[in-house]
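Take a look at the structures listed below.
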Structure I
Amino acid sequence: MRLASVAAATATTVIGAGAAAVAAGRYAGGVALKPSPGHPLPGDSRLTVHSAAGDHIVLTRSLVSLRPGTYGLAGPGCHAVVGPVVHGTPHPADTVVRRLERVTRGTLRPGARMRLTPQVHLGGPREAFGIDHTDVTVPGELGDLPAWFVPGARDTWVIAVHGLGTTREHPLVVLPFLHHHRFPVLGLGYRNDPDGPRTADGLHHLGDTEWRDLDAALRFAAGHGARAVVLHGWSTGATMALRTATASALRDRISGLVLDSPVLDRHATVRALATARHVPRALLPLAVRAAEGHTGLPVDRPDDAVDPDGLTMPVLLFHGAEDTLAPWSASRRFAARRPELITLQTVGQAPHAAMWNADPGRYEETLRRFLTPLM
């Protein structure tokens with residue numbers, strides 16, 4: 001059923017209109033919360049490849065293609081990695097030249113429609129970096145959870161957990177840094193991931209139930225030699241980390257949190273997801289209400305997503321004003337409530353969950369300073 005057809009049906013009769021509106025709202029709410037790795041998120045736009053040769057790629061000029069930093073470039077049957085904008089190279093005025101780091105899969109052809117994504121790497125640690133790892137399963141409440149374990153010499157582990165629109169390949173961006181500093185790393189997959197157990201509704205609950213899978217990973221780490229654990233989450237993975245830090249029976253094992261673009265205002269996030277998935281504007285309020293009915297999330301009370309007063313460990317929070325999926329204002333309010341524990345690192349010109357991508361060197365140096373006392 002197409003949303004446009006559902007919306008048109010609301011004009012039939014007064015009674016029919018009400019019933020159709022409810023049905024459309026439920027459908028739209030499900031569309032908004034359906035896990036969709038690899039699909040566009042708010043702020044994504046398609047870029048046309050004009051040419052790709054050697055270490056340069058020419059893309060359609062836009063605010064997106066001019067973003068600083070390093071990104072994945074994804075399209076049908078193709079994935080590449082692009083670096084910063086290259087200046088001083090002749091090119092048409094309506095294009096931009098970026099450094100082409102590598103083509104990971106497929107072929108970059110002129111005319112291909114691609115999008116920038118914060119997910120830079122494909123495959124596991126060995127395929128991406130030649131770093132040895134073990135494929136492990138973490139016992140979870142819905143079944144076995146897939147994870148990569150990269151050993152390290154320290155007894156403080158890092159559990160890395162992805163968020164909306166990505167897979168556990170996304171946190172690989174920080175793996176070389178963590179491996180260099182000898183942290184054992186557990187890269188977690190969870191419910192409704194392509195290789196994870198399924199829920200009955202098949203919907204994303206924005207961290208509200210998914211956190212229990214991260215809690216299972218925390219138990220796994222504690223049972224395999226971790227004296228302390230740092231939770232590093234992106235997007236709803238960051239929200240999962242916050243939930244775990246305040247609700248887990250093992251929260252005393254958590255020595256720190258690293259949060260990248262946390263989803264704290266669920267009302268705004270559901271609206272943004274619905275918009276990105278082409279829900280008609282007239283149905284957005286119904287979609288938000290239906291999302292609450294689907295999941296039990298009180299999206300009309302977004303400030304109760306996580307209570308910062310329940311935190312007892314230091315928090316490093318990366319976020320920026322260009323995030324159109326998880327409002328930066330919510331992170332600012334969140335950090336202001338516990339300034340003695342929460343350090344907000346503002347990142348400019350970065351979309352959702354792409355704070356590392358915008359400036360990898362600055363991100364990793366900030367991370368190093370935060371983690372050093374926790375080692």
Structure II
Amino acid sequence: MDTLEGASTAERALMAKAEQRLIPLTGSMELLPLCNMNCDMCYVRLSRAEMEARGRMRTGAEWLALGRQMSQAGTLFLLLTGGEPLLHPDFKEIYLGLKKLGMILTLNTNATLIDEEWADFFGKYKPRRINITLYGAGGDAYEKLCHYRGGFERVVNAVRLLRQRGVDVKLASSITPANVDDLPQMLRIAAELDVPMRMDTYMMPGTRERSKPFNAQYRLRPELAAAARITALREEMGQELFAQYRAMVLEQIDQFQPREPEPSPISCHAGKCSFTVNWQGQLRPCVVMTEPAVDVFETGFDAGWQQVSRAFLGVHYCAKCSACRLRPVCRTCAAASLLETGDYLGTPEYLCRYAAESERLLREDRE
């Protein structure tokens with residue numbers, strides 16, 4: 001999840017100013033690649049042997065030293081992620097040290113480790129939000145997709161424990177062939193738990209440090225991904241608000257003015273005011289990308305940020321995509337083009353099909 005997803009007006013104003021000045025306002029720390037689950041589609045998780053063959057787990061002292069450099073460079077919002085970040089032996093030291101620096105912290109977790117003790121900790125030292133991934137509507141999905149028995153019950157219990165202590169929680173789910181049929185029920189579970197939920201039906205073909213070929217069977221065909229997205233939006237918004245959304249999007253498509261295709265600069269915050277540092281210390285503009293990258297533990301954060309942000313400023317994405325009338329329903333970006341085609345300027349066929357089916361379904365729904 002985005003560090004500042006659901007940002008307030010004031011937070012968005014800060015982001016806009018930081019972007020103009022190339023200040024690294026928001027970022028993420030990937031504390032380790034280890035996880036107690038082994039999800040089929042994950043591009044981050046490594047076994048301990050795989051991790052040790054590629055590097056070592058950084059200590060709490062090292063992460064806090066880096067955090068001080070980030071703070072001096074202007075970083076205010078920080079996401080702690082993994083792997084499963086609660087597995088880091090120095091997690092509490094890192095968390096409390098960053099809060100002492102004035103960082104506004106968000107946490108990504110699978111929540112299976114959150115018990116009364118962890119809930120008390122987060123209740124006492126509240127984060128901005130805890131993002132919890134829900135992989136299905138029952139134990140079968142967790143066993144099939146995550147190879148983890150009992151995960152569903154642990155997650156539901158964790159959400160309840162955190163909410164009892166006034167901790168802000170948000171659920172998210174990556175929709176795959178293994179759990180797509182659970183989509184409506186997962187949304188109902190979120191409603192019963194009284195927490196918001198975001199469904200992600202487009203899965204980028206990331207490989208990252210895991211360096212294993214992306215297995216296409218772990219993501220939906222683009223037409224099914226589009227259908228799942230429309231279903232999720234309708235469930236999340238309710239019929240009245242969804243009808244307004246549908247009308248707005250179709251109007252944008254219908255009023256599109258053709259123009260000459262030309263490569264367009266990236267429109268997201270990556271490399272402008274947002275960054276990620278992976279468990280090895282590689283500073284990058286975006287969590288799914290592998291370059292440009294700088295070893296921030298060697299170069300220092302400020303110098304590393306200057307190198308990465310300058311390198312990424314020259315990145316543009318596909319000319320054909322920038323001039324496409326289906327942009328209002330397309331999920332493409334520079335990272336998606338690179339991962340789907342091997343080229344920032346490539347046209348990702350998967351997303352072309354996704355967008356075309358989204359338009360068809362919205363028009364069909366209107367009729």
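Out of I, II, which structure matches 2.1 when distance in nm of label points 7 Å out along Cα→Cβ at positions 118 and 246 is calculated?
The structure behind it is I.
So distance in nm of label points 7 Å out along Cα→Cβ at positions 110 and 174, computed for just one structure, reads 1.1; which one of I, II is that?
The correct label is II.
Out of I, II, choose the structure whose coordinates give distance in nm of label points 7 Å out along Cα→Cβ at positions 126 and 270 equal to 4.3 when calculated.
Attributed to the structure labelled I.
Thinking of I, II, which structure, once helix-only ellipticity at 222 nm (-39500 (n - 2.57) for each DSSP H run of 4 or more, over all residues; to 500) is computed, gives back -9000?
Computed on structure I.
The value 2.5 for distance in nm of label points 7 Å out along Cα→Cβ at positions 190 and 326 was derived from one model only; which of I, II is it?
II
So Rg and Dmax of the Cα atoms in Å, for residues 94-229 alone, computed for just one structure, reads 16.9, 56; which one of I, II is that?
Checking each candidate, the match is I.
Coordinate-derived values only; no laboratory data. Quick caveat: nothing in here was measured; it's all calculated off a predicted structure. Cβ atoms are built from the backbone, for glycine too; each structure is taken alone.
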